[in-house]
Structure I
Amino acid sequence: MASYDVCTQVSELCPVEATTYGYYPNYGGNIFFAVFFGLCGVFQLGFGIYFRSWTLMVALAVGTLLEMAGYIGRVLMNKNPWDNGAFKLQIVCIILGPTFIAAGIYLTLKHVILSLGPEYSRLKPKLFTWIFIGCDIGSLILQAAGGGVAAAAGSDQLDLVNAGNNIIITGIAFQVATMSVCGLLALEYFVRYIRQRGSVEKSLGNGDGWRIKLVIFADVFAYFTVLIRCIYRIPEMAGGWGNPLMQREDEFLVLDGMMVALACLSLTALHPGFSLPSLRKGRKNGDAA
């Protein structure tokens with residue numbers, strides 16, 4: 001029986017259809033994402049060093065570079081779909097990358113609230129990072145553990161593979177729940193702010209208002225794209241390894257790769273460090289991170 005334990009190359013006994021994905025990953029599409037995420041990672045490192053926004057730099061740089069590594073794994077699988085090392089690399093990195101991007105979204109929200117007025121928030125700004133990044137870490141641990149179990153399981157250890165898959169699903173579902181709660185609290189904050197202050201321009205002045213609005217747009221856009229990716233991942237993983245949805249690469253490239261790429265693009269092109277004073281210069285600001 002064809003499996004990653006016995007197959008090393010595509011052959012008559014080891015057809016590509018018998019791999020988990022059932023296809024040769026698209027070379028051009030996966031090269032594009034590998035290069036794109038690599039460039040975003042370089043820019044995030046540069047911006048992080050320039051602004052000394054160390055926590056945000058770690059979250060976004062690690063997230064983008066993990067995505068880059070995952071798509072390098074998929075490029076390698078284009079040459080050999082039975083490459084077990086490349087298969088494990090892309091499983092782990094592409095599952096974990098968006099968790100770090102989500103942490104960057106929470107941290108940006110904290111500094112938006114600090115800039116606009118923490119008195120309108122139900123939670124203290126620092127709790128947005130403590131609570132939601134803490135939950136993100138929990139999600140990360142679950143997904144990493146599940147990915148490790150699934151990747152390490154042999155083809156004859158179906159129970160272990162399914163257990164790893166279920167752990168991954170639990171981690172992603174927990175991430176969706178975390179993001180949903182954070183989104184509701186952010187929505188409540190902005191409703192309270194607008195009711196009491198009218199608009200960003202009125203409270204900050206036109207000079208600073210448009211900059212804050214840009215970073216709010218970037219953060220909200222990144223939030224929804226990462227959320228779409230996480231929601232897509234639940235049914236994709238719930239069908240088990242090699243299920244029909246998992247074997248449709250077009251859906252994966254659009255609903256996973258493109259969604260995370262758009263999130264990274266928004267947080268790179270409109271980097272929060274340009275607009276949020278509390279985020280700049282690291283510890284020189286009392287509540288910066």
Structure II
Amino acid sequence: MNLLNFGTGTTPASLAQQALDARDFGYTFAMISDHIAVTADVDAVYPSPFYDQFALAAFLAGRVPGLTLGTSVTVVPYRHPLHTARLAANVDQLCEGGFILGAGIGWSEPEFEVLGVEFKDRGRISDEYLAVIRGAWREDPYSFRGAYVSFDGVRTGPAPASRPGIPVWVGGDSPAALRRAARFGEAWHPYKPSVRRLRAALPVLAAEADAAGRAAPALAPRLHLRVTERPLGEDRPAGHGTSDQIRRDLWALAELGATHVLFDTYAGFPELTRGTAREDRALLERVVTRFVDPVSGTPR
């Protein structure tokens with residue numbers, strides 16, 4: 001499940017309760033969103049207060065044992081890659097369930113401006129930073145020469161606890177995002193995809209991975225949950241529609257080889273679509289009881 005780490009009423013206690021609910025319902029992992037400078041455009045969608053994803057993951061690691069934690073997604077250009085590598089490795093050491101680094105390039109141009117990062121270069125920056133992050137997890141000391149960062153002999157320990165390393169889930173669904181996932185990701189992590197879009201994109205992803213000399217990344221989509229009384233059209237995002245439609249979506253994802261599915265109860269319109277904590281909890285419980293076998297983790 002995707003933790004809601006923002007908005008009025010969000011507190012350390014409510015965040016810990018979300019994670020406890022996820023674990024107690026049988027979810028195996030929980031992920032956390034990223035913003036650093038909550039500019040007006042960000043606040044309109046993800047209102048403050050906004051809890052930092054890495055600080056929150058470290059907080060939850062000591063309070064909710066047995067749950068894998070991760071980011072959906074870390075905006076890679078926002079932080080120096082050595083900083084991101086260390087944060088992720090530290091949380092992976094602190095969390096007995098391990099850590100997943102979701103990676104994206106970001107969307108808020110005003111936030112990039114506040115942080116002093118070139119918005120138009122965010123894709124190229126992300127590619128270089130992901131190479132640095134992966135290198136920092138492997139080598140100590142570590143040196144790198146690139147267009148955006150260069151350094152010599154930096155000590156990077158502690159290394160991640162996870163072996164063979166922290167999994168990277170690359171977000172986005174553009175051609176560049178698919179190339180990035182193929183080059184750097186253990187999984188492709190698209191947001192609100194339709195089943196039709198996934199079927200069309202997976203052969204492209206496999207071809208990009210083959211060109212990069214890597215195995216094709218796994219499929220690990222993030223689905224926004226919206227349960228309706230009446231059926232929706234076939235081009236709807238997976239996770240939208242009647243209970244029967246959502247159940248069919250999950251079977252389709254299993255047939256496409258999805259290894260993980262991240263459920264998100266937040267649609268992006270705070271004044272209209274964010275339920276109360278009780279409503280969000282009920283929706284997540286409904287998913288477990290109606291759509292997923294609690295023992296095998298497969299769709300019912």
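With helix-only ellipticity at 222 nm (-39500 (n - 2.57) for each DSSP H run of 4 or more, over all residues; to 500) coming out at -25000, pick the structure among I, II it was computed from. Mind showing how you got there, number by number?
Values: I: -25000; II: -12500.
Here the read-out was taken from I.
With distance in nm of label points 7 Å out along Cα→Cβ at positions 225 and 257 derived from the coordinates and found to be 1.5, which of I, II does the value describe? It would help to have the intermediate numbers written out before the result.
Details: I: 1.5; II: 2.8.
Working through the options, I get structure I.
Tell me which structure, out of I, II, gives 19.0 once mean count of other Cβ atoms within 10 Å over residues 81-88 is calculated. Each step should come with its number before you reach the end.
Working: I: 19.0; II: 21.9.
Comparing all candidates, it corresponds to I.
One of I, II was used to compute distance in nm of label points 7 Å out along Cα→Cβ at positions 89 and 209, and the answer was 5.0. Which one was it?
Source structure for this number: I.
For Kirkwood radius over Cα pairs in Å, for residues 97-240 alone, the calculated result is 17.0, so let me know which of I, II that is.
Details: I: 16.6; II: 17.0.
Structure II accounts for this read-out.
Work out which structure the value 22 belongs to, where relative contact order in percent (Cα under 8 Å, 6 or more apart) was derived from one of I, II.
Comparing all candidates, it corresponds to I.
If P(r) over Cα pairs in 5 Å bins from 0, in percent, for residues 193-232 alone comes out at 6, 22, 18, 18, 14, 10, 8, 3, 0 when worked out from the coordinates, which of I, II was used?
Source structure for this number: I.
Read-outs: derived from the displayed coordinates by stated rules, not from any lab. Predicted model, so just to flag it, every value in this text is computed and none were measured. Cβ atoms are built from the backbone, for glycine too; each structure is taken alone.
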